[in-house]
Every structure is written in structure tokens, then in C-alpha cells.
Structure 1
Amino acid sequence: MARYRTKVEFVSAWQLTDEALDASYPSEMHIKGVIYSPVERCAFIRTQKSNIHVHACVHVGDWIIRGADGELSKCEAVDFPGRYELVKE
């Protein structure tokens, strides 16, 4: 897993791939807390919006972000490069 950062915090990020969707569960490609749906071709993450827990659909190519507080969120592939930069360790 690679580490990325925004200007204000360090986060962990994974780009959803077809291989992760098609992998047998459990797999090292799977992220704890994420529900993979090969039929719908997306992964569902539980996230909080305005104090309401919702399941967000992350599509292939989009990114799953785990913030410093452990909360999962999604970032569309086109937005990721402008928001995050790779942390070289």
C-alpha cells in the first residue's frame, strides 16, 4: 500500500481495480471494511455525511482513501492527482 498526502494530512489510498473486484474473498487486494460487488462493478464503503452513515459506491479507477481518523472516503480518479501527492519513504 502506498502512502499519499494532502497539504494538511497523510492518508492511505488504494485505487480500485478489476482484479480486486474479481479476486476471491479474502484476498490481499481487499481492504478491511470494504464490500466488493463484482456484479455491480463497484465497491461499497461506509462513510459519514452530515452525521448520517451512508454506503458510497467506488467505481473501478476511483480511489478509496483512509484518513488519519480511520474514516473511509472516495475520490474520483480525475480529482486524485490534484488533491494528493505520493509520499516517498
Structure 2
Amino acid sequence: MKTKNKLCKLCDKRFNYQCGEFTRHLPDFKFKDDYIIEIKSSYVMKRQGGEKVIDAKKTSVESTGMKYLLILDNDFSEFDKILREKEVIC
């Protein structure tokens, strides 16, 4: 049975980054094969190394030509903006 392409799907791609030690990053979602989306709370982000680690992850994603989007503390405003620009929602 064929399924339609989903607009937003779980990300199956891994990205390598270095922030102190060499690590792999498995993001949460991929949107329209353009954006890699990671969703975090401030608490979890701080426990996982803070902005320094997020910057390293962003650099690793953007080096592949994709765009990185961090949704922090349920602030979906940037994602809403992207949806509007892509004319996914009105």
C-alpha cells in the first residue's frame, strides 16, 4: 500500500558534530526535506550542554545544505512563520 509524502516526518538522518567530543545528532523531525527540526525544553537543553552544543548541531546540519530549526519551550512562532511562507497554512 502506497502512502502519501508527509509534510513533516520523523528524521532518519544522523549528523556528526563536535563539541568537546565527537558525537552523533539524531534530530526529531524533517520538514519538506529542507528543514531539520529539534524540539527541546530549556531544562533539557541546559543539561545537554546548552547553546554551545546547539550551535555545533546547527553547524553540522547546515553544512549539508539543510536548515536547522530549534523549537524551544513550545515556542512554535518561527515554525509557524515557515509554514506561512511555504503556504502550508493560511
Structure 3
Amino acid sequence: MSSDNTVPDPRLEVLEYLNAHPCAADTLDGIVQWWLPIQRYQTAKDIIQKALDDLVQQGLVDYVETGDGRRIFRLKEFTDRTRQ
């Protein structure tokens, strides 16, 4: 994962948003206020999910599933200590 703080290309973000919401239409202000934050959130969420999956696979992080199917992630070491 890159550690530099490069700004995402807004052209790609707009196109990704429009591909996900093909009927969307808005003004510049609406795009800046609504589309880009939503697209950045979804992109960040996908990246973070992949990172969490990798950490679980490496045995560094564990999770418990809630009744509604969500996962609560925690340090694997902490999980192992609580079982002793």
C-alpha cells in the first residue's frame, strides 16, 4: 500500500460514481458535496476491507460476527489472551 498522500484523480472518481449511479446528474457544487465524498468513502471502505482480510489471513487480526452479519475486528493477540 502506498504511503504517499496523493490526491485521487477526480476524473476517475466522477467516472466511478457515474458507473455506479448511471442516472446521476448534478451541479459542480452537488458533485463536490455529494458524489466525491461518497465515492471516496466507498473506495476507502473497499481498500480497508481488503487490508482487514489480509490481516485476518496473516493471523494478526481476528473478528467476531454480530447477529446482523457485521464483523467486529480486534487484535488476534488480545483474542488469544482472553481465552487463556
With helix-only ellipticity at 222 nm (-39500 (n - 2.57) for each DSSP H run of 4 or more, over all residues; to 500) derived from the coordinates and found to be -8500, which of 1, 2, 3 does the value describe? 2
Comparing 1, 2, 3, where is Rg/Rh (Cα atoms, Kirkwood Rh) highest? 3
One of 1, 2, 3 was used to calculate relative contact order in percent (Cα under 8 Å, 6 or more apart), giving 17; which? 3
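Here, each number is a calculation from the coordinates, and none is a lab measurement. Since the structure is predicted, the reported quantities are computational estimates derived from the model, not experimental observations.
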